[in-house]
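These notes open a run of structures that come right after.
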Structure 1
Amino acid sequence: MQKLTKIVATLGPATETAEVMEALINAGMNVARFNTKHGTPEWHLERIHRVKAVAKKLGKSVGVLLDLQGPEIRINTKDGVAFELKVGEQAKFVSTPPGEREMNIPANVIEALQIGDTVSTDDGACEYKVVKKDETSATVESPTDVTVKHRKTMNTPGISIDMPSLIENDLIQLDNMTDADIDFVGLSFVRDTKDIAILREELKKRGLHTDVVAKIENQSSIDNLDEIIEASDAVMVARGDLAVEVPFERLAYYQKMIIEKCRTAGKPVITATQMLKSMTFEPRPTRAEVSDVANAIYDGTDAVMLSEETTIGKYPVQCIETQAKIAAFNEPLTENSLWDFDDLGDTSAITYAASSLLDFSQEEIDLIVCFSASGATARQLSRFRPNVKIKAVTCDSSAYNKLAVVYGVEPVLVDESVFKYSSEADIIDNLKASKIVEVGQKVLITIGLSEKIAGRKTDSLMLVDIK
């Protein structure tokens, strides 16, 4: 069984060799993610070149996602030493060098805190309530026993803090990249479309044409979700910070809502964080993790993502294999009809007709071939989640890699000659010559026939027996 759901795997020390990268791709990795919170720009660039070379050797489309760090808040303890807080004990957030039972944070964060606010550190493991405030400090009380650790991230749910959308490290990372290196840029802690516009301007300055992945991980991004989806090229349900920034009981609902809205708009969506966390150190997933991956597939996600499981984990290849098995089994059982979708012009009508034909045809269709120079038609067709593979034929190397994240799509990079046709016979001959289709298959083809140039608009649908 072949999966249609894509797998995004974060590369790190456990997966940096060409041999392991090859094993990951063969196991089902479609996108290699590089987390710029860790590692130098040089480290990332060298491994990006390495995974690109391995993918080229295997003849497979593997996209590269450069995930920017964004404006995180991290606490600093005295001399970097952790300390304990018991129930009801107090500590301080300070903007000055920290003393005993103190945590240094930026002054503007201190300024934004108010008495009664609840904040947390260490991905929500430590929670504090603000009980006293002055110009340079905020005294907090712990409702539980906690261990306060140095350099852990701080979350301030519901508190508006004036912070830049990009930090210096993000810009340095982008300085090193070209269009040949990266296909996607992940924007952390998106609040509204202004953040996306700022990133696009920085990409433009550097001559980069990469797709922007908006990471939904705070209440502001939920509040502005429709506009963010429209302004971005893809979306990530970044459940790690999102589960701390919003009430955790809402997380599953938000996941389903975000995925549905992205599918309606024809934008790829990635579901991320802790999907197989136990497999960082164990060879088998927990039952809850299996259910989590399966439910993301039932929700209709384009891709599922792995983080520490493949950066520092003991079983990175097994993690990919596990997600692939869960996807391949559950995809045929998933009812993902999409009746409410954004009308994106004539192509929408063609892709909707193709989806309807798949649903109601009396004959079994083996394959969809989608002529899609830019990748747009393939993305529109994918949102209907057909239960057969879509071979997206393109002569654009950028579109080829960017389609790696789109559900059910196998990008096929061809010479421009494949797009030169004047009849149905020419189309079939070109597809057979390129080994995209095989004799005996029944193939559904979406294509542009009225215009006589490469990149012509999709306006036709063909059902063909390949002979």
Structure 2
Amino acid sequence: MSGEIREECGVFAVAGHPRAVELCYYGLYALQHRGQESAGIAWRQGGRLRVHKGMGLVSDVFPPERVVSMNGDMALGHVRYSTTGESRIENAQPLLVKMWRGQFALAHNGNLTNAALLRRELEREGSIFQTTSDSEVIPHLVAKSGEKELLGALQSAFEKVCGAYSLIALTPHGLIAAKDPRGFRPLCLGELDGAYVVSSETCGLDAVGAEFIREIDPGETVEVLLPREGEDARPSIRTVAGPKSERQALCVFEFIYFARPDSDIYGLNVHRARKRLGRVLAKKGPVEADLVMGVPDSSLSAASGFAEEAGIPFETGLVKNRYIGRTFISPEQSLRELAVKIKLNPLRSLLKDKRVVLVDDSIVRGTTSRYIVGLLRSAGAKEVHVRISSPPYKYPCYYGIDTSSKGELAAASQTVEEIREAIGADSLVFLDMGDLQDILGTAIDGFCYSCFAGDYPVPVEGWPKEDELNDLF
């Protein structure tokens, strides 16, 4: 993606392993692509929960000496981009709370569409919020629940919230993982040396050598309990099937952009899916060219599929500086464009006098696409033909992706030809909804396509305007 969309977050947890914190640390490294704004780990030590979190990458927040000092047999980690709530340390997760039921820590991936309404109601009833994150309404609902056990209190809270959540709660006795009834965000279960591991993606399991067990189903809650002190037993696990929607709504952008290529979601490999998108794109938008290139890293799989289908050489036309975060981490457009310049450098000797096919996964505002096309032309490219492995992005997402308001989305007000002219390309071709559904629709029960079609699976009426969000949260 050309640096114009913020991802959601990544969650990772381990229960019942003597090196749980270290494993969680490596799991977060594997999920770093899902959030580069803040990182945190909560863990059990001496029968109590502790938390360490900070702004920046996992490597910034957790130097090796810090990880060595964090000993425990259970740990919960989170990497974040802010989708609702400001970018500041109090919004970093996991959230650690204390209440009459004791301690628990919460890490959440997704967005609660009725969080503003719930927050107003809770504040009128006397609740005092410590963050501007939508996730904090969940602990407040838990605290007000009449249920005696945390599992029941969480399920009571789930009945009140709307939107997207793949979350994990850590207690001094175990962990609880849950997914919303439509399953907007991925969450999977694994096993390592008798311990249980929960991760946003299978690449997190692979990073620590855990064996994949299965995806957590939409609406399902999984509880892992550690044996009591002195008991020689493995952690126990039980599942509770909650209300499951008739139609699953997994975010289609997991396959287009978010997930790592080496991850599998419901048995479908992300890299293979993206290559298929690229192959269909080559049939839909054939062009005479000398080379095909992708915008690193998320578009490389689609670009390779395009090149194979078109019979055009696949080349590395842009070299990526891998030591800076994704470009949309900067709040101002001028800073984002500077970050792109630092991050991507064209191979001039390869591009000079060449007809280039540039494959990217999406165009949101179009400003970064225009910059990259200009970058290739300045490097000597004779023609630049842009191919996008998704449909035009026309509608904002309310389920955990921080995109622009509709007025800033290029495809919301411009035709394909107008976008082509705005970004300076010689030609521009998008996939359409039918292409996505043909390629992905047979593998999974259902996707959320709301950013392309405006058909929102969960109502978003009453969602605050962009300039009201910080006042409400």
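Where does the value 31 come from, among 1, 2, when percent of Cα pairs over 22 Å apart, for residues 205-308 alone is the thing being computed?
Values: 1: 31; 2: 53.
Going label by label, the one that fits is 1.
The greatest value of mean count of other Cβ atoms within 10 Å over residues 21-28 among structures 1, 2 is that of 2. Each of 1, 2 could give percent of Cα pairs over 39 Å apart, but the derived value 25 comes from 1.
If helix-only ellipticity at 222 nm (-39500 (n - 2.57) for each DSSP H run of 4 or more, over all residues; to 500) computes to -7500, which of 1, 2 did it come from? Each step should come with its number before you reach the end.
Numbers: 1: -10000; 2: -7500.
That value comes from structure 2.
Quick note: the coordinates plus some simple rules give every number you see, no bench work behind them. The structure displayed is predicted, hence computed values, not measured ones. Cβ atoms are built from the backbone, for glycine too; each structure is taken alone.
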